[in-house]
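Every number here is computed from the coordinates shown, using simple stated rules; none is lab data. This is a predicted model, so every value here is computed, not measured. Cβ atoms are built from the backbone, for glycine too; each structure is taken alone.
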Structure P
Amino acid sequence: MESATTTTHPVDGTPATTLPAPHPLRTPAPSSASARLRALLAHARDYISLTKPRIIGLLLVTTVTTMFVADPSGPGLSVILWTMLGGYLAAGGAGAINHYVDRERDACMTRTRGRPLVAGRIEPVHGLVFGITLGALAFAQLALTVNILAAVLSLAGLLGYVFLYTVWLKPLTPQNIVIGGAAGAMPPLVGWAAATGGLSLEALIPFGIVFLWTPPHFWALALLIKDDYQRIGVPMMPVVKGDAATCRQILAYTVILVAFTCLPVATGLFGAAYLAAALILGGAFTALAAALLASPTRKAALRLHLASLAYLALLFTAMALDRAL
């Protein structure tokens, strides 16, 4: 500690006390604990992003609504929650493994070059282990808390997405999303199995809807990022066949999809309320696909892609409400 000093007054010579000069103001150093917490949260967000949560949200809608289609009286809340957790883990594991497999292609695409594995925020092998761990946890959790069939179907969806679509079909054929769409259509089967403990022919209805919905939904996105796919050599439909042919395919699949959504009314699975919703939603979806074919602009492709998300969520909600009522 600094002490005061005694000096002589410059005028009358009397003793005078000089106090030490105060220390300059100092800005407190940022808390190291706070910085570590922020870094930890950012790292956690990166791992969560590997699971592709925005996509999983729609998959869970198709899972849970199908549970009410299969069991109109309503499955128990615990079954619903356990199924949602297992579904998230399985789809998230598939997404994380997809990040690992596609990391070199992602580095060349504008849309994906900022992903955690590409940007170096997560080591690729850590992302792979994370995805495998989530998939294993999903299988074990569904087998223990729901039933073994739901667990097997979730695992089949994960393996189909990773190996059938990402590894094999994606770099091989413009029909990759058509055939590989079966993996994305597994969540409704998981929901049906979770609600009833088995599968029936009627379970193929929600499965078929997602399967037929996938090409127009994904090809609309492919039109928006065609240049990226062309740069990395992935034979998506717009790259191989061109925009006009892709738009014709989108409209054709949309018409087939809308027709298919009306079939379960004839079998008695759904009633008039669902039919009205299917026709209204299907008519709007078809109109957007026709507008894209007439004017294949980026704006029209984006509008169709976004509308397809709402279409599927609303259609499955209508299915569940119709059965419950």
Structure Q
Amino acid sequence: MPEEFSCRPELIVTTTRPARHPLTVTSTLLTLLTVALWGGNPVATRFAVEELPPVTVSGLRFLLATLVMIVWCRLEGASFRLTTGQWRPVVIAGVLLYLQILTFTVGAAWTSSSHASLYVNTFVFWVIGVEHFVTHTDRLNGQRFLGVLVAALGVFALLLLTAEGHTSQQQDKPSVNGDVLLIFSAFLLAVKFVYTKFALKTVGATELILWHDVVAVALFFVTAAALETPVFHAVSWPAWWGLLYQGILVGGVCFALQAHLLKRHSASQIAIFSFATPLFGLILGIWLRGDRMSSGLILASIAVAMGIWLVNRPARAAKLSTKA
């Protein structure tokens, strides 16, 4: 059976089960680099949506990611061709990607980057719920249930604090609307994660990722043409750097690093580090966007990080890892 691992949640890569070599110092540092890069994605998104409309940002981001995937397909020698029966799962996965990234980008524009990082990483818990209650492919145990409960309490507490205005004294003001939209985006990401595992029975991983990116890019640009009027000549370098970060570093470097790591290590060895993703997002949001370091935000981030650690900790029922 293959194992799945994702350094950015919109990418799922399968490999045959590798020899489970112990993690070296180099492998650990590379894994932490992918986690840190994904943690910085909401911060980069916040820089981009300050000066460009959110649908345009999403389209440009995945246009860059698609170009990276074309290069990767060439290097890997993978075929670009899809058979007639493979188009349906590709289109469905592309529509799910479009909806998930659209809600994430709009949600990130409506709230702070630290909140965006926290909420998008709750997708891990939605996956557990979908696989337990809907597909019945992976059952909850006591440890994983505790992880979900701890994270849910942290998220609920932060939503209450936001609704009461305790987190509004900062540059990027959090909002309940943005936070709820991001939670919905995390749910869509979980649905896409589960559907992708089904689609991989029909389509190769590299081909699926490439073509579902193409489908999403087409939908983004059609939507942007209908709803938005970006003014590119007025965009500053921080916004462009935010876009390049999302498309090249997250869509390219993360993907390459994860493929390299999975040649020697199992997904479950690497997934355990994903607990640090919301913590990196919190640190980078405070440092680069001036997010307020409130006790509620810190406690919620720790609760989500602890929950992710619990659900990925061996008792190896979970083969999940984060990373939009």
Value 1.9, calculated as distance in nm of label points 7 Å out along Cα→Cβ at positions 61 and 269, assigned to which of P, Q: P
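Any idea which of P, Q comes out highest on mean count of other Cβ atoms within 10 Å over residues 221-228?
Largest calculated value belongs to P.
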Structures P, Q, by distance in nm of label points 7 Å out along Cα→Cβ at positions 37 and 261: label with the highest value: P
Structure from which 0.10 was derived, FRET efficiency 1/(1 + (r/R0)^6) of positions 157 and 237 (r between Cβ atoms, R0 = 25 Å, to 0.05), options P, Q: Q
Answer label among P, Q for the case where helix-only ellipticity at 222 nm (-39500 (n - 2.57) for each DSSP H run of 4 or more, over all residues; to 500), calculated from the coordinates, equals -21000: Q
For -0.33, -1.41 (log10 I(q)/I(0) by the Debye sum over Cα atoms at q = 0.08, 0.16 Å⁻¹, calculated) the corresponding structure among P, Q: Q
Structure (P, Q) behind the derived value 3.1 of distance in nm of label points 7 Å out along Cα→Cβ at positions 141 and 301: Q
